[in-house]
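Enquirer: Structures given as structure tokens follow.
Derivation of every value follows stated rules applied to the coordinates shown; laboratory data play no part. On a predicted model such as this, the values are computed, not experimentally measured, just so you know. Cβ atoms are built from the backbone, for glycine too; each structure is taken alone.
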Structure 1
Amino acid sequence: MAEIRIENLHKTYKTESQSVNALRGIDISIPQGSFLSVAGPSGSGKTTLLNIIGCLDKPTSGSVFFGDENIVPMNDGQLTVFRNRHIGFVFQDFNLIPVLTVYENVEFPLAINPFIKEKHENLIMKMLEMVGIADLKKRFPSELSGGQKQRVAIARALVKNPSLVLADEPTANLDSENAKNIMEIMKRMNAELKTSFLFSTHDKLVMDYASNIVRLRDGMIISGAVE
């Protein structure tokens, strides 16, 4: 898939007493193969932006193009299909399924994705080997360290060969050594697989690894929009 373009994106949350403008006219172009960080204080709109790009939320107005395809007009069912086919997620709290093994957690996106044709075992073991935990495939999440859990999460995000991986504070629950190791893994997989990575982060380490940084404040870009 070609570049991702966000054009004049607005998101307003309304309650009975007030309206909150979470995003106010965001314009970003994300070329294929990017390693981009979105940075800003709490309440700046980082997570809202990632949720809209990830087909988890809808904007109030504006467009989000994946290549020539605008996802904003899609209904919930179409967004689910698009998300399952094109987008992977890495979360700060890992979001592994505790009753499944490492192997089964990585297999899970394949089991619900009708577009995967290749034999599951080959894909899963390839990913586990790439993140360095093939020997842990029979362990459960409770038997893993934080760094190992995040490696499982990365393998799970990439196993379906998505166009884009969204990572929301991926180093937040890791010590500095594990955080560096995780960023090294994602940077290498970005280079080898040409998958785009988009991070939401407060962490200077993540920003140091990023090829580009977009800084948000009060729902607006204050620096670093990718041309």
Structure 2
Amino acid sequence: MMTSSTRIWDFPTRLFHWLLAASVIALVVTAKMGGNAMEWHLRLGHVVLALLVFRLVWGLIGGYWSRFASFTPSPARLLRYLRGQGTATDHNGHSPLGALSVWAMLLILGAQVASGLFSDDDIAFAGPLTRFVSGDTVGDATTWHKEWGQWLLLALIALHLCAIVFYTVVRRKRLVAAMVHGDQAAPAGTRAARDGMAHRLLALVLFALCAGGAWWLYQLGAAPAF
């Protein structure tokens, strides 16, 4: 089958991916450091919140291969892929398993960010929404954030890295390179993602709105309680 280099990942999606990766690494580091680093942990949590909300909206209006509808597999397609009967188009953008990994990462990160907003370690960290809920809710959120949620996230990150190594070394798929320059070898005639200047400006405006909402939440935590 003839292939050609096709724009799969638009620039906003690529930038989101790398900013999210850097932010999550920084979140893990600041959490382990504790102390004054927890203030940066709080700020980075709001950065991740803005990124996640942006990605959810971008999954509806972004470049074709960034849309959830384009890569979320049906049960039949997933089963066919797991049986080793996948087609060439299954490797355009996210594979069926890769799509499940994306959803798992978004859900776990979303749970971590949400629980962080209601967490309080009674020492140096308190989420901006703790004063609006009961002590039991704060306790449950803190437990999830520091224990189950943290370990699930770390396990998912490790699985993600192992999958990248496997596909790079064994399957000879240049996943990392494609997420840098956006292009991927795909069957001739594969639909290319929109990635023009108007598309990027739309993403910039959208992210600015998401960042503004995250900043409002951050300031809410600094506001005096009445």
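Enquirer: Suppose helix-only ellipticity at 222 nm (-39500 (n - 2.57) for each DSSP H run of 4 or more, over all residues; to 500) works out to -10500; of 1, 2, which structure was it derived from? Don't skip to the answer; put the middle values down first.
Expert: Values: 1: -10500; 2: -21500.
Among 1, 2, the structure yielding -10500 for helix-only ellipticity at 222 nm (-39500 (n - 2.57) for each DSSP H run of 4 or more, over all residues; to 500) is 1.
Enquirer: Continuing with the same structure: Taking FRET efficiency 1/(1 + (r/R0)^6) of positions 75 and 171 (r between Cβ atoms, R0 = 35 Å, to 0.05) as the quantity of interest, name the structure among 1, 2 where it is greatest.
Expert: Details: 1: 0.50; 2: 0.90.
Once FRET efficiency 1/(1 + (r/R0)^6) of positions 75 and 171 (r between Cβ atoms, R0 = 35 Å, to 0.05) is tallied for 1, 2, the winner is 2.
Enquirer: Comparing relative contact order in percent (Cα under 8 Å, 6 or more apart) across 1, 2, which structure shows the greatest value?
Expert: Details: 1: 31; 2: 36.
When relative contact order in percent (Cα under 8 Å, 6 or more apart) is computed for each of 1, 2, structure 2 gives the biggest number.
Enquirer: The value 2.4 for distance in nm of label points 7 Å out along Cα→Cβ at positions 99 and 123 was derived from one model only; which of 1, 2 is it? Can you show the working numbers first?
Expert: On the way: 1: 2.4; 2: 4.4.
Answer by label: 1.
Enquirer: Hey, semi-axes √(5λ) of the Cα gyration tensor in Å, for residues 163-210 alone derived from one of 1, 2 reads 28, 16, 7; which structure?
Expert: So the calculation was done on 2.
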